[in-house]
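Right after this note come the structures.
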Structure I
Amino acid sequence: MALELEWNNKDPFYDRDLNNFRLLFDLQVIDVGIIITRCSELQNVFNALGKGSSYGNSTTHMGKLLPRIRGGSGGGCPIAVFGISHKLYVEDVPISGQE
């Protein structure tokens, strides 16, 4: 298995990841590639927090990844994708020692 975590990189990094998965799969080094990234909808949370300008449309998010996978960029390598969504955001979580 190969694992990539893409968080706020430029979206061409997905091309690199998918190509690496394809090559490693073809060499029979891995059986599956896994990518963890943010869901596109998470941009709304960043905007609400005043951090939206740090996370733009040209950075890595699900909307940039799925068309690449559907287009066959991973070759024959099975790919599992996990998207971090707004449902995982919890406001005002106390930091240890500051409750």
Structure II
Amino acid sequence: MGKNFRDTLNEQLKDPTFRAEWEALEPERQITMAIIEGREEKALTQKQLAETTGIAQADISRLENGTANPSLRTLKRLAAGLGMQLKLEFVPLANPEQ
């Protein structure tokens, strides 16, 4: 039987170059998941969220599949459309030498 995504990912994460890139993209993955989970918790379709926020449904789709880089303004509009507020924070690096 073929490998699943997690098995393949764990194998690729053994490569230091791949791991560094994967970890560098963590904030983008967190934003993507927050949008998807927030929309699902409110039982909203992308179209309904688009109507609420004034953001095009196609743009919401791109944000959810990780092919768009949202502005702070867009993130605030999405949060408001989901009945939430946006919270950003800076945290210390796990390894300060990076």
Query raised in the report: Of structures I, II, which gives 49 when percent of Cα pairs over 13 Å apart, for residues 33-72 alone is computed from the coordinates?
Result: II
Requested in this report: Name the one structure among I, II that helix-only ellipticity at 222 nm (-39500 (n - 2.57) for each DSSP H run of 4 or more, over all residues; to 500) of -9500 was derived from.
Outcome: I
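Comparing distance in nm of label points 7 Å out along Cα→Cβ at positions 9 and 81 across I, II, which is largest? The partial results should precede the final answer.
On the way: I: 1.5; II: 2.6.
Sorting by distance in nm of label points 7 Å out along Cα→Cβ at positions 9 and 81 in descending order puts II first.
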Report task. Consider the structures I, II: one of them gives 38 for relative contact order in percent (Cα under 8 Å, 6 or more apart) as calculated from the coordinates. Say which. Result -> I
Query raised in the report: Suppose you compute log10 I(q)/I(0) by the Debye sum over Cα atoms at q = 0.10, 0.18, 0.23, 0.25 Å⁻¹ for every structure in I, II: which one lands on -0.33, -0.82, -1.12, -1.25?
Result: I
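Have a look at I, II and say which one yields 11.4 for mean count of other Cβ atoms within 10 Å over residues 17-24, as calculated.
Details: I: 19.0; II: 11.4.
Structure of origin is II.
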Report summary line: distance in nm of label points 7 Å out along Cα→Cβ at positions 25 and 89, calculated, reads 3.2; among I, II the input was structure I
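Bear in mind that the values in this text are calculations on the coordinates, not laboratory data. Treat the numbers as computed from the prediction; the structure is a model and nothing was measured. Cβ atoms are built from the backbone, for glycine too; each structure is taken alone.
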